[in-house]
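Listed next: structures, encoded as structure tokens.
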Structure I
Amino acid sequence: MRISIIANPRSGRGRAFRRVQEYVRNWPHRDWEVELLTTSAPGHAAELACALVSRPPDLLAVCGGDGTVNEVANGMPDPPFPVAVLPAGTANVLARAMGVPLDPVEAVKVALGGSVLRVDSCFLRGTPARYFLLMAGAGFDAYVVSRTSSALKDRVGIAAFYQSTVQCLATYDFPEFAIEAEGLSVRATTCVVANSRGYGGGLVLTPSADMTDGFLDIVAVQGRSRVNLALFALTALIGRPRRYPWVRYARARSVNIDGPSGVMVQVDGEQIGNLPAAIRIVPRSFPLVVPAHTSR
């Protein structure tokens with residue numbers, strides 16, 4: 001049996017990478033051969049994953065943040081081997097959603113004895129096109145992502161997003177855009193299209209989202225009230241987003257978002273471009289390794 005580990009040495013200031021690197025040096029699993037592949041630039045994780053196809057491992061583990069996992073999922077949306085997550089980032093939304101230990105060495109041990117769960121992935125047709133696993137956002141949340149300092153994330157972790165959110169509430173001008181989906185036709189100023197219950201920073205925007213149900217969970221916030229948006233964010237922070245008349249929800253297999261070209265779009269916590277964007281679910285397409293007790 002062979003496991004390949006793709007690691008981003010910059011995620012989380014390299015702490016997780018150094019722990020995994022030391023564990024690989026003293027590899028205790030005699031039934032498994034291991035190789036450690038290190039990324040050197042943005043997008044390199046996808047290149048490394050695709051290069052493995054010619055000699056596929058029994059298991060691929062990705063040591064990095066949600067952005068590094070997104071690179072692999074985007075470069076290889078239907079991988080021929082199961083993929084495990086070794087969390088090393090700021091939010092680690094995917095690891096938390098799947099019940100994976102946040103300690104990367106413990107996550108390695110779980111991966112070697114875990115189960116394979118085929119989860120939904122998502123495809124965003126826009127500029128650029130992108131596959132993703134967790135969520136996409138347009139409007140305010142993408143603006144916050146774009147304004148959050150990487151250096152500050154390294155220093156203070158998730159608190160960097162909170163600081164950025166407060167600053168952006170004061171400066172964002174909330175342009176409107178149109179959202180069209182099954183059962184939903186609205187204009188809004190921020191929108192999150194989620195595949196997972198978790199969002200990041202402890203927020204729960206879509207508590208009913210399920211990565212195996214074949215649906216996108218959509219939340220759209222209408223209007224330009226900074227107070228309303230802050231109130232909604234606070235209720236989401238405690239895991240119980242309230243139903244307000246200016247917040248609309250829907251579940252759909254696809255959604256189209258169109259509006260001013262300056263409105264930003266993010267996927268899995270990385271700002272990637274601007275509107276327009278069309279998103280669809282790709283059911284049960286991604287083989288993810290999860291702890292055995294969470295398999296379905």
Structure II
Amino acid sequence: MKEPILLIMAAGMGSRFGGLKQMTPVGPGGEVILDYSVFDARRAGFKRVIFLIKHEIEEDFKRLVGRRMERHMEVRYAFQQTDKLPAPYAPPEGRAKPWGTGHAVLCCKELIDAPFAVINADDYYGVSAFQTAYDSLTTMADDDKKRYMMVGYEIQNTLTDNGHVARGVCTVDGDGTLRDIHERTHIIKTCDGALFTEDGEHYRRLPAQTLVSMNMWGFTPSILHALEGGFPAFLDKALAENPLSAEYFLPTVVDGMLKAGEAVVRVLPSRDKWYGVTYKEDTPVVMAALRAMAQEGVYPCPLWGK
């Protein structure tokens with residue numbers, strides 16, 4: 001069996017944050033968040049990583065992040081561009097936003113030849129999550145159904161004080177399998193817990209222990225066929241109804257496979273606290289948390305040595 005792959009999605013330009021948030025130093029030694037992801041992945045057993053970026057940030061990304069990682073992992077690059085669409089589709093005039101996480105994974109198709117984990121570049125997932133993911137991937141195989149996994153986090157551990165977030169809200173059966181997942185794009189933290197809205201006016205509560213996806217998935221390459229098969233139908237609707245901002249969400253594709261009986265997804269719960277830089281105001285919180293973990297010996301400082 002080929003070595004599992006870690007796919008890190010770093011193509012987003014961070015419009016809410018106001019810059020290339022995946023390149024913002026947050027660690028006590030000047031590390032960025034994905035330094036910690038790669039460090040945790042490497043000590044869990046991962047040896048291969050794909051960085052999904054945009055051509056526009058390629059030079060800076062390789063200089064600030066990629067070349068450092070090449071000393072520790074086998075590094076490959078893939079590119080998510082708005083014009084990377086199947087014929088006969090073309091991006092609408094004015095489209096700057098990437099086409100979403102489903103499209104991001106599709107852009108890596110030629111580089112994926114083994115079970116792989118998918119994560120965001122700007123999320124800190126916790127030490128145990130990568131070991132859980134790696135162990136799962138090394139035994140993952142399809143049979144009559146596609147067999148995938150997802151690391152799930154309690155909603156109360158994934159919110160920011162500085163604005164709304166998007167999360168894939170999960171329903172999990174008693175045996176730990178995922179029944180369905182719904183992408184909620186506007187979830188806020190309040191003194192009464194997590195609330196979400198679909199119309200910007202009416203809010204509904206999410207219990208504190210609700211499991212959500214932070215886009216830490218484990219797949220076999222079979223997911224690529226499902227993503228490729230569903231993309232034209234998404235584009236038809238997106239170009240007609242919401243051409244400038246519609247996104248092809250990875251959780252939405254997985255949910256469709258679940259409902260069609262085409263896949264089984266094991267949910268592996270994590271009690272770790274998520275940290276991320278969704279907004280610029282999140283940066284001091286993340287920096288303080290990583291400094292504390294370095295002081296407690298969870299991470300060396302500097303992370304990669306002198």
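Every read-out reported here was derived from the displayed coordinates using simple, explicitly stated rules and does not represent laboratory data. No experiment lies behind these values; they were computed from the predicted model shown. Cβ atoms are built from the backbone, for glycine too; each structure is taken alone.
Before moving on, here are some points about what is shown:
- Distance in nm of label points 7 Å out along Cα→Cβ at positions 192 and 216 - highest-scoring structure of I, II: II
- When mean count of other Cβ atoms within 10 Å over residues 120-127 is computed for each of I, II, the largest belongs to: II
- Answer label among I, II for the case where relative contact order in percent (Cα under 8 Å, 6 or more apart), calculated from the coordinates, equals 22: I
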